[in-house]
Structure P
Amino acid sequence: MVAGVGLRSVALLGLAVFLFGSSWPVMKAGLDGASPLWFATARLGLGTLGAMALLATMRRLHFPSRRDLPIVATIGICQLTLFLGFSQLGLQHLGAGRSSVLAYTTTLFLVPLTFLTGERIDRWQAAGSIFGLAGVAVLLAPQSINWDDRDVLIGHMWLLMAAASWALAIFHSRRHEWYRGPLELLPWQMLLATVLLATFSFLFERDGHIEFSPGILLSLCYLGLVAGPTATWAATSVSRMLPTVVTSLGFLGVPILGLSISALWLGEELEPLLVVGTILILSGVGVVAVGYSRCKTDAG
């Protein structure tokens with residue numbers, strides 16, 4: 001029984017890593033024919049319809065209980081609305097590979113959140129944070145980007161804000177006492193995010209657009225009906241099923257896959273400083289994950 005649960009957890013982790021990693025170059029390609037917030041709204045709208053149809057077919061489409069409303073709000077706002085919105089805004093200024101690396105500094109933001117709740121932070125987590133911050137500094141170095149290009153700097157800011165937003169969702173999901181599972185709550189989280197993103201699109205992208213060309217429609221279908229809802233459900237599930245260190249280390253594959261696909265498909269250059277910064281950030285995330293694991297072991 002334990003082996004079965006372990007195999008299922010690892011399979012879900014691998015699925016989430018592949019779908020998240022492949023999403024970055026697809027999102028970048030989709031933005032060639034759409035404005036960022038409208039593109040994010042459209043993919044979430046498709047995802048909401050797909051998730052509801054799937055659960056209705058399985059006869060598992062139920063309204064969330066009052067006890068689950070807080071996690072519906074947190075994931076709907078932080079992990080879906082803010083993370084997707086900020087990611088799309090950042091992607092319009094940066095390459096898909098660099099964007100995927102910056103967005104997955106998520107685990108590093110969990111360190112200050114943990115500190116604020118009074119939990120003990122050991123030298124592993126502190127060292128990991130230093131590695132991660134050094135990696136971000138390398139990616140922001142004048143030799144790595146043009147500091148005179150305001151749009152590039154804003155793009156980096158959007159991606160780091162996206163990472164911080166997802167960290168808030170992870171922080172809450174690990175502490176929430178779930179009544180219904182992540183799959184049952186997913187369509188309601190996506191519906192909330194769709195409404196919020198549509199509102200932001202009307203307010204801040206009045207001249208926004210989406211070209212209904214075959215390439216854009218394929219991107220939306222992949223992200224909205226396949227990658228988005230499936231990866232979100234799988235990621236939320238494994239965060240509950242696997243130890244923090246395993247989940248965090250597993251998700252290191254997302255930016256690596258994003259960099260690889262972006263280089264092969266979109267022809268993005270793997271600059272030396274980008275590689276160095278990526279190695280530092282991934283090392284920092286790994287060390288932080290080990291620190292969390294040691295804290296839980298000591299507490300047990």
Structure Q
Amino acid sequence: MSTGHDTWIIGDLQGCCASLQALLAHPDIAGDPQARFWFAGDLVNRGPDSLGALRTVIALGERATAILGNHDLHLLATAAGVRPPGKSGAHGDTLDDILNAPDADQLIDWLRQRPLAHYEHHHLLVHAGVLACWTVTKTLELAQEVETALRGPDWKRHLKHMHGNKPVNWKESYQGDKRLRVIINALTRMRMCGPDGDMDLKFKGEPVSGLDQMPWFDVPDRATRNDVTVVFGHWSALGLLNRPDVVCLDTGCVWGGKLTAMRMSDRKIVQVACAQYRKPAKEPAAPATAA
């Protein structure tokens with residue numbers, strides 16, 4: 001429902017609280033004290049102040065809609081004790097401030113109540129992408145399956161089995177953890193696909209086009225291509241992309257790029273420059289996960 005106030009969609013924070021504070025203080029944004037904010041996932045990790053970033057989003061209350069990204073899910077799995085924290089160095093985690101906070105349980109509980117997809121005003125927000133065969137309605141239904149699992153009493157067990165690169169495609173017949181894993185991988189990890197829509201979950205780096213693979217949003221006959229704009233983050237090597245059908249807002253904040261916000265009503269872009277907390281500037285390959 002329209003509130004009469006601006007809605008700004010913000011790319012990956014990755015624990016860069018100072019950048020978020022600077023963005024929220026930008027004159028174009030701060031001028032509307034009732035503005036709404038959509039966050040494209042990866043609120044935490046790799047940046048220097050994951051706790052501050054998380055607290056800042058939470059403090060926005062009902063003005064904020066934050067979806068889960070792969071780093072947020074990793075935090076949940078680490079907090080649940082089903083996944084070890086990343087080692088120090090270029091690929092390491094910066095989650096200790098959250099895990100050691102006096103209210104860590106409440107913060108984790110808030111995070112695991114977040115959705116994996118959100119739809120309003122012909123805009124579908126996901127962290128990484130949408131499989132070509134999924135409509136908006138189907139995407140929201142499947143996201144809700146994962147949300148129900150994460151919000152339930154058995155959430156730790158579900159997180160234990162969420163990691164892995166297989167299956168790479170979607171079948172309605174999938175059940176249980178296999179079904180949830182495909183949904184999670186598509187919504188929070190996917191970048192490139194084959195022409196048949198199969199996910200290449202090992203791909204990192206700048207997008208390439210060819211006979212064997214293409215960006216997920218260019219797969220032929222994608223069901224969300226018309227009458228909806230899919231907004232996502234996750235792909236810092238892709239950077240800002242502003243097409244009628246897709247918008248990417250991950251502009252590499254943690255790698256020394258920018259933190260980007262887009263106003264939904266007119267696609268106005270606001271950016272703030274960010275300190276380079278991680279090197280190299282382009283996102284490195286993530287540690288391998290079990291199949």
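What follows is calculated from the coordinates using simple rules that are stated; it is not laboratory data. What you are looking at is a predicted structure, and each value in this text was computed from that prediction instead of being measured. Cβ atoms are built from the backbone, for glycine too; each structure is taken alone.
Okay, here's what the table says:
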{"item": "Percent of Cα pairs over 22 Å apart derived as 55 - corresponding label from P, Q", "result": "Q"}
{"item": "Structure (P, Q) behind the derived value -7500 of helix-only ellipticity at 222 nm (-39500 (n - 2.57) for each DSSP H run of 4 or more, over all residues; to 500)", "result": "Q"}
{"item": "Per Cα Rg over 2.2 N^0.38 Å, for residues 84-171 alone, the highest-valued of structures P, Q", "result": "Q"}
{"item": "Entry that produces 2.4 once distance in nm of label points 7 Å out along Cα→Cβ at positions 12 and 180 is calculated, selected from P, Q", "result": "Q"}
{"item": "Highest-scoring label, criterion being relative contact order in percent (Cα under 8 Å, 6 or more apart), among P, Q", "result": "P"}
